[in-house]
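Values in this text are rule-based calculations from the coordinates and carry no lab data. Worth saying up front: this structure is predicted, and the values here are computed from it rather than measured. Cβ atoms are built from the backbone, for glycine too; each structure is taken alone.
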Structure P
């Protein structure tokens, strides 16, 4: 569980609203208590996603709380649109369930819950405000824009009629349009909407980029992207040897081999930590990572990305029939995508030219 630094903006805003209403410390404490209660509701909202994803065999890596709600980072996006639909939907379902439960509690307690009772936010009871906040959270998250749940629901529904990549592009486009609308409204009404617009724009752009990358790499294996020009090191080599290669050979990550067998990886981070803690003459075995997973040369994109994300390693060794044959780096992946994108544009332009020439000939 992580709290994004910008989440503090929401806390400050809530405290400001309560202070403005009564100018009392008690009012601010009430606002802080309300923020913590809302925080708990957002966590339950995200657990709705996480538990549904687990039902489909997908683990949740972590949950980050943002001013616009929470974001559950799954190990992978469900391949089945139906699964993605239910995983995305369960968050708003939890929020609506909390709102309905609070409504029933208020009615049983004899309280009247009307639009009039919500006309003054700070004058409404604590439970009434919490009920309204959960209902608002559910409605807001159903907007068809990434990174909200509605964007994923919208993509899942579109994927039943068009290719997933095109569905993502359409959903991202809608997200960008909503972000612009929020930004314009925020300039004339509430500046907080401008911050929300920024998160929506960034989330939509990220999803569109990931879809483009996945499309460009469809059917591509680790063998086709791996780096084959690399220098392995021995676990008994001093760290100074790695420093020399970094400076002169421009290699940043090193597979560590012992008696012909891969035993670990030494990245730039581990190298610097080893140098600062043990010195340049200490053996690599004391600084290297032994927990980086190994890729098979035939591994596809989804397998590669899952291993990269789950391990936290920047570079993974690629093995074919027990032999180290290459290194797979995130940077190489990005470069490959750019090259494929450029070639795709070139082919599209050439096809357009041929079509025009054929039309003129006819």
Structure Q
């Protein structure tokens, strides 16, 4: 009988699941190895590998009616944060990798993103519409400390006076306050910072390589003190695990300086489902049945409903209870106000790759 594989530590996923597009899967037969052959028989760590992404375009247009932005850029594909619930995991399967450990340990870096961005902002068809930075994987994941791709893109935004919003859950964003603060004075940027839980142990297990809850609150404070508007995103809300924290998260974020808020329910499309429930079985098996039952309650007996408008909110009594709680506390704390609109009228095409300025 084959032995269980060595336990992986320091990651969100607990294994590499089969790729739904591939017919062949390789597995290590530990029982067939000679004694002492496998030096990683105990708990093991897996190093992150970085690959150059040779994308020829950067700005993507979104067609989903329940996504609050039309255009976005993503400097990275894959994410070291390793959040067990991340819906972006499915994208790695289109690359021939797994939505499990591969998503966290094989990261593609768009080193030429600032160059691509400059070229695309210079196109006559571009009119300066708001761009979301990191609508898929986090633009401030740990790799950004070394690669500085996101900072390079912000430098291009600054030159063009291009309006944009940032979505992140990492404190690395504070490194770029020197660029963001002047842009904020002209209503050109907003930071959307995700806070999933205030429990440091839970956050460390569920989001193993991102900023701790206290650090995220400190990040909100530093951004707010610099005059940069911050929206707290309670995302995702995991029913039966983190939903009870909604009021406290909103209160803590408001006290730290957040001026608006949003929330999203847990969604587990395709291969994200086994990754999340595998993580849950590893770390919180006592809650698995309860959480699965509550997820199904919100999706008419299914784990996931892909219908626009339902996939991020759910339906039924439990979903309505969470929505009512969120609305009541966001209103009480003054976090229900609409964010100030970003100013798209300031946009001017940046200099092109040859340093040539544009008159119009």
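Looking across P, Q, the calculation of distance in nm of label points 7 Å out along Cα→Cβ at positions 149 and 301 that yields 4.4 traces back to Q.
Comparing P, Q, where is distance in nm of label points 7 Å out along Cα→Cβ at positions 133 and 253 highest?
Largest value of distance in nm of label points 7 Å out along Cα→Cβ at positions 133 and 253: P.
Here the criterion is relative contact order in percent (Cα under 8 Å, 6 or more apart), and among P, Q the highest value is seen for Q. To test your reading of the models, identify which of P, Q gives 24, 17, 15 for semi-axes √(5λ) of the Cα gyration tensor in Å, for residues 53-196 alone when calculated. It traces back to Q. Here the criterion is distance in nm of label points 7 Å out along Cα→Cβ at positions 109 and 229, and among P, Q the highest value is seen for P.
For which of P, Q does Kirkwood radius over Cα pairs in Å, calculated from the coordinates, equal 24.2? Derived from P, not from the others. Given a computed value of -8500 for helix-only ellipticity at 222 nm (-39500 (n - 2.57) for each DSSP H run of 4 or more, over all residues; to 500), which structure among P, Q does it belong to? Label of the originating structure: Q. Which structure, out of P, Q, was distance in nm of label points 7 Å out along Cα→Cβ at positions 181 and 285 derived from, given a value of 6.4? Label of the originating structure: P.
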